[in-house]
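Structures follow.
What follows draws every value from the coordinates through simple rules; no lab data is involved. What you are looking at is a predicted structure, and each value in this text was computed from that prediction instead of being measured. Cβ atoms are built from the backbone, for glycine too; each structure is taken alone.
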Structure P
Amino acid sequence: MRDDKDMAFKRLEWPEVGDLIIGTVETVTDYGAYVRLDEYDKRGLLHISEVSSSWIRNIRDFVREGQKVVLKVLRVDAEKGHIDLSLRRVTKREKIEKMLSWKRERKAEALLRSVAEKVGLSVEEVYEKAGVLIEKEYGLYEGFEKVARDSIEVLTKIGVPEELAKVFAEVAKERIRLPTVKIKGVVELRCLKPEGVKIIKEAFLNAKKSEKIRDSKIRFYVVAAPKYGIEVLADNYKHAEAILQKVAETVVSNVIKAGGQGVFRREK
């Protein structure tokens with residue numbers, strides 16, 4: 001269960017029917033379980049009929065006190081303060097995606113606290129001055145990732161004060177380990193002209209200069225002439241593939257224009 005200092009991040013409104021929520025099981029009875037909704041300052045009931053589609057001999061085989069569960073909201077009665085929940089109607093994929101999303105939110109809250117400590121403001125003040133803007137534009141954790149990967153402009157352009165944006169960037173770069181993927185390709189290059197070696201070398205240099213490689217790293221190396229390797233490190237496969245393809249095409253094009261030959265082969 002969250003402690004009191006997490007209350008600032010709990011939603012004051014009620015969840016809607018069909019919403020997926022993260023809950024902590026507080027009490028298990030013969031007829032169901034009472035669950036604290038971690039993202040709201042609310043409690044709900046998971047009736048035994050909504051625990052599992054299979055026959056239940058012992059409800060504690062499915063839920064137990066202190067357990068974190070992903071549940072679907074079935075009914076909401078704000079006047080009576082009742083929320084009915086279901087476990088059996090949550091798919092495996094929904095459970096995984098909701099848990100990942102919730103964990104990212106918790107990480108974002110921890111990062112926001114670090115920013116508050118560094119600037120000497122309360123978490124609520126930092127959230128009001130910057131967090132609301134970031135959450136609306138990117139998502140709170142995604143905003144931290146973007147400023148860790150790029151620059152403070154991703155925050156200042158949406159209205160975050162520059163000095164505060166600098167601290168967000170500092171905390172993000174200290175605490176977030178950005179995901180990276182590595183892919184490779186091979187270009188086979190031949191140039192029989194007297195300055196052939198120089199032409200090939202310049203083809204690589206020009207490709208690296210002309211290609212926008214922000215958020216990525218490129219390495220060229222000799223496999224065994226006339227084969228040369230291109231290695232790309234980026235934040236995701238789609239980005240890495242696009243850069244590899246563009247760089248390889250530019251290298252081959254430069255060599256061909258200079259009177260040589262070249263082909264690109266993507267390495268599996």
Structure Q
Amino acid sequence: MSDITIRALNILASSKLVYCEDTRVSKKLTSKYGINCKLKPFHKFNSKSLIPEIMEKLENNEIISLISDAGTPLISDPGNDLIDKCIERNIRFYSIPGATSVIGSLIASGMPTNNFTFLGFVPRIKKDKKFFFERINSSLATSIFYESPKRIKSSINLCSEIIKNRKISIVRELTKKNEEIIDGDIIYVKKILDKREEIKGEITIIIEPTNETRKEYDDYFLIKKIEKELTKNKPLSQISAEISDTYNVSKRRVYQLCLDLKDKF
């Protein structure tokens with residue numbers, strides 16, 4: 001709770017209503033700082049249904065705040081649809097800088113910070129998870145992602161099969177009482193995790209970029225990859241992003257090829 005900024009506290013104190021993931025968690029924060037505001041749940045199960053009522057309040061010039069249990073709202077938390085609606089209706093909103101494990105963990109890991117990619121949570125489906133780590137394996141940027149305590153061991157096991165001889169950092173419970181950083185080469189970190197019966201808390205994983213020279217791919221190669229993805233009815237933006245990350249080629253180049261091919265499918 002000490003990571004919150006003075007500005008954020010002032011905003012919360014000025015808010016008529018604060019939407020949060022869990023009112024019980026947020027109540028600890030508001031009580032600690034003597035903030036008397038109404039709290040209402042806003043999470044992945046109800047966020048979309050609440051947007052109409054939030055829009056109505058905002059259009060009546062009420063000051064509304066959105067907070068998460070920890071970290072920053074919208075970063076692997078719901079809220080994008082709400083922001084999109086605010087932009088659509090020309091309602092002003094403000095992003096209040098605060099703690100986020102993405103940046104904090106990156107700095108604590110000692111990995112290169114000049115070029116990095118945040119990938120959200122590891123997919124749950126095995127084939128998607130495999131593709132996820134293959135993208136990281138060929139990435140020229142430092143990769144940052146989240147994983148749950150229940151799946152961290154299985155994910156690192158799969159990761160170690162695909163990614164070899166790379167530095168990895170497991171940052172757990174950042175800024176909290178049980179903060180811990182486990183780093184080293186991926187096999188070493190895997191052995192540390194395997195010895196533990198249970199792993200708890202919020203976990204961020206950072207993997208160093210590949211040091212392999214970028215391979216040049218011609219249009220024919222990329223077109224074949226795009227055609228395969230188009231058969232899965234994926235959005236062009238998703239296809240271009242995935243292929244760009246996997247093969248380290250220009251996203252704009254891939255997207256243009258997607259546009260050229262889309263009418264065939």
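Given a value of 1.16 for Rg/Rh (Cα atoms, Kirkwood Rh), for residues 47-190 alone, calculated from one of P, Q, which structure does it belong to? Display every interim value, and only then the final one.
Numbers: P: 1.16; Q: 1.05.
So the calculation was done on P.
In terms of FRET efficiency 1/(1 + (r/R0)^6) of positions 15 and 255 (r between Cβ atoms, R0 = 35 Å, to 0.05), which of structures P, Q is highest?
On the way: P: 0.05; Q: 0.30.
Ranking P, Q on FRET efficiency 1/(1 + (r/R0)^6) of positions 15 and 255 (r between Cβ atoms, R0 = 35 Å, to 0.05), first place is Q.
To which of P, Q does the computed value 3.2 (distance in nm of label points 7 Å out along Cα→Cβ at positions 127 and 151) belong? If you can, show how the numbers build up before the last one.
On the way: P: 3.2; Q: 1.7.
Only one of P, Q returns 3.2 for distance in nm of label points 7 Å out along Cα→Cβ at positions 127 and 151, namely P.
Quick check: 2.1 is what I get for distance in nm of label points 7 Å out along Cα→Cβ at positions 71 and 87, calculated from one of P, Q. Which structure matches? Mind dumping the intermediate values first?
Numbers: P: 1.0; Q: 2.1.
Attributed to the structure labelled Q.
Assuming 22.7 is Kirkwood radius over Cα pairs in Å as calculated from a single structure, say which of P, Q it is.
Of the structures listed, the value fits P.
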